[in-house]
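Input: structures, listed below.
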Structure 1
Amino acid sequence: MVFKKSCQLLGGLILAGTPAAIAHAEDAPAEIVITSRKLEGSIPAILEQQGVRVDTVTADDIAKAGYVDIADSLATTVPGLYLRSKTGPYDYVTVSLQGSRTSDVLWLVDGVRINNRLYAGTTPLDTLPASMVDRIEVLEGGQALFYGTQGVAGAVNVVTKAFTDKPSGGFTVGGDTNRGFHGDGYYSDSIGRSHFVIYANGDTSQGYQPFRSQDVQPSATQRDRGYRVVTTGAKYAYDVTDALRVSATLQDNQAKLDNLRPVKVFEAFNDRSENIITGKIDYTPSDQFQLYAKGYYHAWDSHYTETDNVIGAPGVTKSAENDGYWGYHDAGANLMARTAVGPWANAIAGYDFQAYSGSDAVLVIAPQSESVHAVFGQLATSSALLPDGALALGLRYNAPSEGRSATVWTVSGKYDLTPRLFVRAGGGTAFRLPTAEELFANDPEDERGNPNLKPERSVYANASVGGYLDARQTLRWEVVGFARNITDMIDYATFDDATNQAVFGNVEGQVHLRGGEVILNADYPDWSAAASYTYSRAVQDGNQQIDGIPRQEAKVSVDYHPQDLPFGLTASVDYVGTLYRSGLWDGRESYGNYPVVDLAGRYFLDQGRHQTLTLRIQNLLDRRYATGLGTTQVDGTGANYTYQTLAVPRTAEVRYSYRF
């Protein structure tokens, strides 16, 4: 029923592109996005002024390259961010931001934390389409001050479609060679003091075989990993006065996501339902004072079904899991204020409350709940004191109901030495609270949690120098260095022979991370380009690189957009160095060390550039490379072997878009 209603809404949005609507749109003035001084949305910009490096991926960047989901949008565009989807769009991803582990990155949608509260390594990107995006903000370095736990290496904030003061909207339809179909639509407008946005997205695909043929056993029936994802959303704001706004957001994701293995599986999938609801009050009477209060609710409910073939009995299947529930509900409130402290400084103070509950019938986490109270504050210089720069100092205290409390501090600054040369630096501490799995898991065949775990603690430092190579500021460069030490790292620390379980604990010693980035950007009227190289050495009291973190990655992208011709081209190359996976049947193995080339072209069908035809070819050279490794057994003999999980093969997609 939800899927049907979502499709109806999507269809309604597509009707916005009928001739009557188009005729109205042709006469409409250009879209004007409503920007404001609202505090929460200003935090990334404030942090950037204070020395935090922030990369932004815009809706225009996404449209030009024809990206499908959030993961796809970030993988080739953001320096220092290694990101690989397990088996293509709408799947879990491996992430490393400046040499971090997947668990060290905090994910947010419109400022609401969406990280899985059950598992640190289960990323929340498998139900987020790219079409809903206004922009994606990637903040480097520890971001625990404003955003809390898990922002150890940085935070990624997905900002959904923005309000506009005039009618604005459009739709897109398309298909790809993996038997996939895409459709999306949105509409925004303002009526008096009311502002609203509605959007919908639908993606479905039969997928591709994510394993090498020699790795797939005869007992595996389901061999192509497919998906069906429908997202609908609505945002509403009302300006009570010029200074006071109340707003609400509702987003619903419904998905069926295949979850395959190369052996035994007849059918395996997750039925996913996710809802994000927020309500907010913004009060901005002047540049000297800003205040907001927000409440949110995030429900992530998944039901897992797996039917396996019985080896040695052709045609016979058995149920491994039937609609087993795993999920969590996360609710909270946030209050933050920013005020001038005399003419020389600004202060921010806030309070956070989070309460969540979760359970997993599949991997046996009994129903558990936890709450966290936090207070935080920051003091920063104003332009009156430092006209060419800023310094900031912050402190946060977190008190969870389970586990131990944690206090973090941050210091950062940026200074313009000349109009063409700047320096910035930041450092401090960060933390990651244990997940429900690490605290409460009790799988009799696998693992056991530890309620006495301490939070992971880290000390970090980021510094860079950069500027422009020309007076017109078309050529920009930056050299970045980063370092981080992690103590009390949470991992399997002991093994209980009596119960045959691996037990979580705080591992002795430290994780040492050292690395750097070189970033170059060019921006001309008819073309732009970006290039970056990242080196990350992440080891735990030794010389072995931590699993899933490449020591090297290089990215190059070029966009050609002539103003007097009706077409554009985007090309990108992403080179990933060697990665490792430990704990396989034969110990530790390497993978990676590959380049990936993507190409996209767009043709404008009308003079006003309302209508666009886009062709994207992902993995242009059809490079077969592994996104991960695993261990399983040969049918019949039971012999162990290592299998590769493969990335998307060469895939062509055609889309038609209309925007007004």
Structure 2
Amino acid sequence: MLTFTLSDERKMPAIIEVSQLTKCYREHTAVKSVDLNVSRGEIYGLIGPDGAGKSSVMQILAGVLRYDSGLVKIFDQSLESDKAAETIKSRIGFMPQGLGLNLYPELTIEENINFFADLRNVPKDEREQRKRQLLDMTQLNAFRDRPMKNLSGGMKQKLGLVCTLIHKPELVILDEPTTGVDPVSRRDFWEILSYLVQHEHMTALVSTSYMDEAERFQNLSFFYEGRVLAQGEPDSILEDVKGWVAECYCAEALTFYQHLKPLFSQVEIIGERMRIVALGSSKEDFEMQLNHLLKEFGLVHDLFIRPIELEDVFIGLLAHWRQKESDNDIQQQVGAIEVSAIQFEKRPAFDPKELMIEAKSLSRFFGDFVAVDEVSFDVKAGEIFGLLGANGAGKSTAIKMLTGLLKPSQGYGHISQSSLKDSGIDIKQKIGYMSQSFSLYSDLTVHENLKLYGQIYGVARGQLKSRIEWALKMGSLQAETDTLAGRLPMGLRQRLALGCALLHEPKVLFLDEPTSGVDPLGRQQFWEILVSLAKLNGVAILVTTHYMSEAEHCDNLALMQSGRIVAQGSPKILRQQVADDLGQVISIKVDRPYEVLAILKKANYEQASLFGKRVHLFSLNPEETLAQITQILNKQHVVIRDTQKLLPSLEDVFIHFIESDHTVGTHKKAVP
């Protein structure tokens, strides 16, 4: 296990102490010798993909799941028995994974809160005061009488948080509370949590699969396959690993990619940019190596170098761990993708101006409910187009209309010149579709799944063998031919599902949240395939995602909320629009982050927000703002560790356009 030293600033006593924790489900070991220490008054993160063991750890700490071996202590109380666990449950709030799974669908917001208050024996006068405070913080006060089943995903999670907090717990354990939640609600969630930790001296243990949330924690643990790969303060992990990221724009991206791939630990084509990661290298050596390489490529421009991010560290740690675990070459173990193998057979040159997907004022009604509201966009050959939004935004419904699974209520569209209304069968022959849920047959082998889908898609018998061989090579699945699909790791399952969708060589590929739950390394490799399919073979790709960092790979984006598109454009253009409106992001690392946040808000910097031990805020004049803030903090004897100026993230972009769209939140009725 690779570990990092925890922050030297941790002075508070440990509220959670875990040593050599192990949990098995029959023959499967879900948690493997985990060590964990959480200090009082901090927000601690467990980060990892689905199946990493995070939920098992949290259920054990909440006292609802027994463990097999190790030491677990909360509030200095050992949880070695059910009776012992019961003694500390009144001091804990536990919110399980899943949108509203701890709530009652038929009860209203107020009825749910009252039920949990009664369950926790909260006195009535105290309950009303606490309820009013939490409803105001979560902006749910106006919806007290709305049944839980009629709430959006973000509102369900806010209500779940209110019910978890109603009895003022000292420790809250929140299992993936932001999964599937819109970015505005995610921001609100973090602001609420930071406020409660600051003002009520609460401690929070939070799990997430979103790597972009890692910087919000004071300390964290990276989980994978039941193990902790690394733990510590985010900035300390970055400082210990040491590495740099170079980004540039390149006209011949694939040629440049193939040249760089053998030389660096991570190389990606992300939308219009090339992204190169060097772990363990000095900036000077990295820059010198790059400048030497760039002399061979006159088409590269706008090169800049910045420090690595936590996702780069996690990918590097994951690759290192897999290499250590395997006696074989790392490429055989993790299934690295060869771009030269990602090619359709006998595919002629494509016209990058050819419209492959066309949607014009597409709408879909379910009774009076408007699921998709006059959506319009175009996708050309070789383009990756992203529909970005939370669960319930209308992304999946839009894809179902474009694939012929649902008829539009209004509007029209074309897939490779075939009308949605008149050519259902013709469209199905031109497209590949990979659904959000696992669509393979778990009890069939990899080869049997490919053969079955080839027959379903009507691949000629004489071509089926070669197409299966192509799919196996594309996904690096040759060693898994006889493995049951249900036993494959998540990343390999997704590659198999993609291979099944591509057997008939479609011109258009629809992917509905294809990497949900996949670890960052598997996600990176999956996107290597998609980029190659688009740029080498001219496949038009429409992908939905709720991973903000993943949306960077798209050439163009449409941001969806409540069935509507609120903004469109390339990530670069959308980010620049936000920078023009709001300015750059100033990031300040300080010794007393909660106190600094309160100081800045009192000084009229209302938009300041907490990111772990950093405070972020926007400024149109960053130099002047930074000078003013430095003066304010110096007067309060605050130690400023460092400052950074950043471009707006895609989450910042989404929030800005959502909040600028004044029609969001209105309930439009379907027009017959």
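Work out which structure the value 0.70 belongs to, where FRET efficiency 1/(1 + (r/R0)^6) of positions 129 and 537 (r between Cβ atoms, R0 = 41 Å, to 0.05) was derived from one of 1, 2. The structure behind it is 1. Of structures 1, 2, which gives 1, 5, 9, 11, 12, 11, 10, 10, 9, 8, 6, 4, 2, 1, 0 when P(r) over Cα pairs in 5 Å bins from 0, in percent, for residues 81-360 alone is computed from the coordinates? Only one of 1, 2 returns 1, 5, 9, 11, 12, 11, 10, 10, 9, 8, 6, 4, 2, 1, 0 for P(r) over Cα pairs in 5 Å bins from 0, in percent, for residues 81-360 alone, namely 2.
When distance in nm of label points 7 Å out along Cα→Cβ at positions 313 and 505 is computed across structures 1, 2, the figure 4.1 traces back to 1.
For distance in nm of label points 7 Å out along Cα→Cβ at positions 177 and 585, which of the structures 1, 2 scores highest?
Values: 1: 3.4; 2: 2.0.
Across 1, 2, distance in nm of label points 7 Å out along Cα→Cβ at positions 177 and 585 peaks for 1.
Here distance in nm of label points 7 Å out along Cα→Cβ at positions 241 and 409 has been calculated and equals 4.6, so which of 1, 2 was it run on? Source structure for this number: 2. Looking across 1, 2, the calculation of FRET efficiency 1/(1 + (r/R0)^6) of positions 105 and 225 (r between Cβ atoms, R0 = 35 Å, to 0.05) that yields 0.55 traces back to 2. Here helix-only ellipticity at 222 nm (-39500 (n - 2.57) for each DSSP H run of 4 or more, over all residues; to 500) was derived from just one of the structures 1, 2, and that gives -11000; the source is 2.
Rule-based calculations on the coordinates, nothing more; no lab input. What you see is a predicted model, and the numbers here were worked out from it, not measured in a lab. Cβ atoms are built from the backbone, for glycine too; each structure is taken alone.
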